[in-house]
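Presented below are the structures under discussion, each in the form of structure tokens.
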Structure 1
Amino acid sequence: MRKEPSPGERRVALVPDDVGRLLAAGLTVLVEHGAGDGAWLTNGAYVDAGAAVGSAEEVVAGADVLVMVDRPTPSEVATLAPNQTVIGMLRPLTDPDLARSLAERGVTAMSLDGIPRTLSRAQSMDALTSQANIAGYKAALVAADTFTRFFPLLITASGTFRPADVLVLGAGVAGLQAMGTVRRLGAVVTGYDIRPETRSEIESVGAKSLELAAGVSASGEGGYARSLTPAEQSAQQEELNGHIARRDVVIATAQVPGRRPPLLVTEAAVEQMRAGSVIVDVAASPLGGNVAGSIDGESVVTANGVTIVGAGNLPSEVSGAASAAFSRNISSLLVYLLKDGALLTDTDDEVLAGILVTRGGAVVNKATAELLAARASTGGNP
């Protein structure tokens, strides 16, 4: 395991508590010096757990399986050998060129964002869910910290302060955790999701479910929402804008894997919000976000006094818990894949079929291969 090179990334793929689990499975563990610093995990803690600590070059060169939170850098890819396996959140549908580069090196690549989320035996390996849970929790805290008034109802000698009115968009893992955390902070919380079957889940965490008269449904496969058509987006957006404008805080969490996140908070909606209002865009990314004007990693104050927080990597800000959860996902996957001292190769296995991106010099993930073929046919354009 190497240290994450991305600026601001404080998570680590494996924590000392899980080293023993891998040793018991017959693996040896090599950790880059300082890899756990961002999560306050010392080199000594890894050594005490039974891992060896070395330089970045020693880790990359000596690993049969290289685990990471994010993706290998281009310089790392150039040093990888055909007999090596890379496991991380590779996001091949948003970065197909990385998949092609890994295939050209003959590297076997597995992406945790391909774990089948509806498969019960894969739940302990589901890094998307574990990290989304943490992102939702942190989003509520960021919103409360940014909002310049109280979240809970307070009755004091100086007067009574009403609770904040918070709307959470998206009732996936991150959204539901955000709703529950906002509720525990004392604010009034309403949840909205385009999938009607989420109403009971929203109410189960103490939030009120927002029902739009437009009645558009985006129920999709595999536990995700589908993308809406332009006509459907227009129908629900006009009504949603009015609800957004009345809130003190909006937390947007809706994402579609491998695609641009849906735009839920338009420029017109932002312009209708009161000065001092806060929007936290958990879906902010290089592809865009749920909120018009959000910039991943930055806070922007609009001309009418609305603060928009682009918060696309919140788990990194809770690096201790996020690393522990991710490590359990990684270690569970490795133990599952290890058969007679070697990694599973049977692509009839649903877990392996879901995560396998490249093998034997080819991009074997169908969606990624199709995306690369489409780009090649258009001269490299998306």
Structure 2
Amino acid sequence: MNAMSPLRILHTEASLGWGGQEIRLLSESKAMLERGHAVHLLCPPNSRISTEAKRYGVPTTIAPMGRKNISGLFAVRSWLATHPTDVVITHSSTDSWLVALASQTLAKPAPIVRLRHISTPVPDNAPTRWLYTRASRHIVTTGVAIRNRLIQVNRYPAIQITSIPTGIDLDRFTPGDRHLARQRLHLPDDAPIIGIVATLRSWKGHSFLLEAFKNILNDPDGGKPRLVIVGDGPQQENLHRQALEINLQERIHFAGYQRDPLPWLQAMDVFSLPSYGNEGVPQALMQAMACGLPVVSTPVGSIPEIITPEHDGLLVRPKDSLDLATALKRVLHDNTLGKNLGICALQTARQRFDIDHMTSAMEELLSRMAQTNTVAKV
């Protein structure tokens, strides 16, 4: 049992999608439940997280909160008014506004912690400043770069913002037998595999990875690797079309959404995440490093906080398929480089990425916030 007093924690998430943000929410909630805290999730109907929460054992209430409207506001207020809560953690814009406004109507509202997952700029206007710095008791970011931007660009008080990077389960994400993993997944074992695990969103850079892969295959010295793309999302049709247009479909395997990415990571020779925007600290990148893979990514968001170039990974210019192809060919052709990058990536992961670090830091912060049980009024 956790030595701290048990907390009653509410998470709100208005997003209907699925990605690192939602996975962090559920992973953290599961860890907090295991430490003896009471955790609940409030989310809209038809959201992916509402179904996935069952796997994590996180109690969930469905509410019409997918939009910023009066029905959503009333639903959130009703829940807050009838369920004693020590602290509320909001994750997306819509639920943050609904919780903040609903809290204004309560006599004793719970303190709000705004968790900022991505590096997208926050609007610099008076209403948003109120939401972040007065309606919210504290801001948590998933990376230092996101925190610094809020301080330097938005001019939010530094004392009110804490960076707590996402953690992963290092007992689960470990190196495995590459050939055995390919056999189990029915993947060919005749060539090295470049892989990516990410929701198929434009800013994840899949289209640039396809262009880089084409460059590698067209290079007489590039070899004949294969590309495995794990994930689904709004760019699925466009990416399939792109692969067909550049005549690469025979060398590319679109695996779709996979609930367990571990065997896919263990089947890869090199992992690439060529994002060009919005990133915090991508969980898939940390998972790949924990599996001992050499990684090639970009200096976007908080990615440079976990990758030291030429030590435990390579960083290339965003939206530069030629630079990406060059880096991938370096890893594929230089066995010593690939091996050393993978070894150092594994060491970095084991030293820094444990989910217990994240959980303990969040637990300490939430306990402090719960001791200040008032929210600033307009």
| When you work out volume of the Cα convex hull per residue in Å³ for each of the structures 1, 2, which one comes out largest? | 1
| Of the structures 1, 2, the one that 0.4 was derived from, the read-out being distance in nm of label points 7 Å out along Cα→Cβ at positions 273 and 297 | 2
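The numbers here are math on the coordinates, done by the rules we state, and not lab data. The structure displayed is predicted, hence computed values, not measured ones. Cβ atoms are built from the backbone, for glycine too; each structure is taken alone.
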